[in-house]
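Bear in mind these aren't lab numbers, they're just calculated from the coordinates by the rules spelled out. Here the structure is a predicted model, which means the values were calculated and not measured. Cβ atoms are built from the backbone, for glycine too; each structure is taken alone.
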Structure I
Amino acid sequence: MGLPRVTVVTLAYGDEAVLHDSVSSVLASTGVDVDVVLVDNGCTSDAVSTLPADPRLRVVTPSENLGFAGGVNFGARLAEGEFLSLVNSDAEVRPDTLAKLVAVASRPEVGIASGSIRLASDPEVMNSAGNPVHVVGLSWAGGLDEPAAHHAEEAQVASASGAGLVLSRDLWLRLRGFADEYFAYHEDVDLSWRTWQQGLQVVYVPDAVVLHHYEFSRNALKMYLLEKNRQIFLRTAYGPRLRALTWLPATALDVAMRVVARAQGWSDENARAHRWIKDNSSWLRERRTWVQQVRTTSDRDLVPLLTATLDQQVFPLPRGAGVLQTVMRTYWAVARRLV
């Protein structure tokens with residue numbers, strides 16, 4: 001019996017200073033039969049054109065920048081492996097990483113295997129040990145800046161990190177991949193939640209190491225996409241009762257986000273995000289109908305995956321916000337019993 005075949009989809013956009021190292025690390029993987037589909041989503045340097053020729057590497061170029069979600073969908077259509085992997089173009093995998101992720105993703109109860117995403121600048125420090133999901137739809141890199149030794153145990157997580165994961169191609173097709181409408185950010189949360197809705201686990205694999213050249217940034221476009229996509233997720237992924245019980249805190253966050261956007265200078269992008277939601281109400285209804293129809297697991301079973309506490313390292317909160325965190329936790333402790 002041959003080695004499991006894995007197609008890795010990665011995207012190129014912008015300067016791509018680490019692309020050569022990333023592709024080389026993937027092609028050097030052991031324990032799997034690997035090939036790479038590289039989607040040139042708008043590389044502005046010669047990083048793509050100067051990649052060494054390799055029969056296992058295929059470069060495809062869409063007619064426009066499709067974003068992360070659309071770009072992965074574009075590349076995944078060409079995948080031939082039994083397993084599909086996503087590896088960021090600014091990340092490097094260790095030789096045994098893909099094999100370890102495949103071993104976990106092969107278990108019948110598992111849908112997605114998520115890597116131990118480490119900071120390339122300090123591989124003993126975490127970038128993500130799986131991503132928490134807040135009841136209001138926010139998500140962030142779990143375990144950011146914490147010692148990797150604190151995340152040495154395999155664990156079920158709410159969401160995988162799109163920087164390095166593996167799932168079967170059959171599951172990808174069943175889930176219809178990402179929704180192109182996400183463009184970038186939050187698509188991995190949506191995919192993970194829908195995996196859980198299929199009765200399959202999302203599992204963090206501590207010894208499947210991915211070294212990520214991570215740079216945290218905030219800009220107007222990113223804030224627009226994060227807010228738009230959070231709204232998409234809430235409106236399509238949550239069932240009726242869960243949506244109703246999270247409406248109050250989600251609405252309170254909407255108000256708070258408007259205040260923060262005004263203070264930080266991205267009010268126009270916040271308003272644009274909400275206009276997108278309004279203008280695409282028909283698509284949202286269709287998406288919601290399909291997502292809820294194909295699920296096999298109830299929200300009641302998925303509630304334990306959600307958290308009511310924001311990570312203040314990722315989301316700096318103003319003075320006195322600790323009281324609001326306490327109120328949120330108290331509210332959710334009661335509301336979750338009604339799901």
Structure II
Amino acid sequence: MTTLNNPLNVTLLTSQLLSAPAIWARLKGLRPCMRCLSVFHSAAQALTRHQTALRVKNAAQDSTQPQLERTLPRDDWIRAVVNGADEHSPRWRHLLVIGGLLLGFGPVEDDHLSRNMRATLEVALMKAVNASLVDLAELDDLGEQTVTVVLNHTFPTLSDQVRTRVDYNLLLPVLLRATLHSSEGLRSAYFLGAVDMDVQPISETQFCWPENSQSFQTVQAISSSPIVSSLGPLARLTGHAVEQATQPYLVTAALEDIEGFARTVYLQWRQTKLSEIDASEEHVHLNNESLTKTLQTLWKVLRSILFATVIILRSAIGRLLGDAGLANHDGG
């Protein structure tokens with residue numbers, strides 16, 4: 001992609017990557033989307049390295065060495081790539097292009113982009129986010145998850161002025177659904193219920209939750225998913241959305257959603273044999289595999305859920321204390 005010298009070819013290749021049935025027709029899960037994001041992230045980094053090498057080569061002025069191949073000027077290449085995010089693909093896929101470029105060229109302090117081009121990309125990202133949120137009224141699960149992941153990764157790099165342009169009223173429910181309930185998120189906490197079936201007695205006093213059990217494989221998949229593995233920053237983004245949403249009922253709905261999720265976590269956990277074991281007696285009642293591997297992975301997920309919930313609730317409490325209209329809101 002970075003070695004193409006014709007901007008039309010760059011645009012066409014980008015458009016094909018975002019619309020090719022071979023890639024998108026039977027898509028399952030976020031990982032293919034993350035690989036697509038990585039394509040543009042890696043291309044941006046490769047272009048930066050190539051143009052840096054060209055500058056070094058020209059500065060040395062050594063005519064005896066083979067010359068590096070010329071590429072499109074950086075800004076022309078970026079425009080050609082962004083032009084490939086067209087009507088042939090849904091708008092949430094456009095975030096994979098623009099987000100990949102922003103992440104690939106690095107933060108402002110790296111100075112790999114001109115001020116104007118960075119501003120152009122940031123505004124384009126926000127327009128794509130808001131357009132995607134409108135389109136996602138039809139509850140496209142994969143689209144919601146993609147918006148959540150891309151915005152979560154790029155949000156810290158955006159200027160304050162651009163951040164104010166996000167439609168937080170549409171974003172907040174999407175973040176909560178993707179995080180708490182989606183197949184790439186915490187799955188409404190029902191994965192905990194399957195753990196109990198795989199916890200088996202191996203003696204009169206000891207239990208084992210084996211590493212090769214289906215429930216543990218599920219917990220591992222959840223902990224390594226793009227959403228749950230970055231749950232801390234995502235909770236801060238969700239908290240920010242809680243603070244910025246202008247519709248009071250969205251904040252109360254978010255609190256109710258979190259309350260219901262927390263109740264499910266509690267009930268599902270209480271139904272497992274593991275909940276009956278006091279922490280001080282785990283070494284007595286659990287074998288080494290359960291102590292050092294499976295239970296540790298589960299505790300990591302549960303701790304992440306706890307910290308993320310606290311972060312979001314802190315923003316909600318701050319909103320309640322500072323917003324008289326919300327404090328008096330009856331939920332109607």
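Look at percent of Cα pairs over 16 Å apart, for residues 171-274 alone for each of I, II: the largest one is in I. Of structures I, II, which gives -12500 when helix-only ellipticity at 222 nm (-39500 (n - 2.57) for each DSSP H run of 4 or more, over all residues; to 500) is computed from the coordinates? It must be structure I, since only it matches.
Assign the value 5.0, calculated as distance in nm of label points 7 Å out along Cα→Cβ at positions 115 and 187, to the correct structure from I, II. This figure was derived from II.
Given a value of 17 for percent of Cα pairs over 36 Å apart, point me to the structure among I, II it was derived from. Computed on structure I. With FRET efficiency 1/(1 + (r/R0)^6) of positions 131 and 267 (r between Cβ atoms, R0 = 30 Å, to 0.05) derived from the coordinates and found to be 0.65, which of I, II does the value describe? This value belongs to structure I. Given a value of 3.4 for distance in nm of label points 7 Å out along Cα→Cβ at positions 83 and 155, point me to the structure among I, II it was derived from. The structure behind it is II.
Quick check: 2.6 is what I get for distance in nm of label points 7 Å out along Cα→Cβ at positions 203 and 291, calculated from one of I, II. Which structure matches? Comparing all candidates, it corresponds to I.
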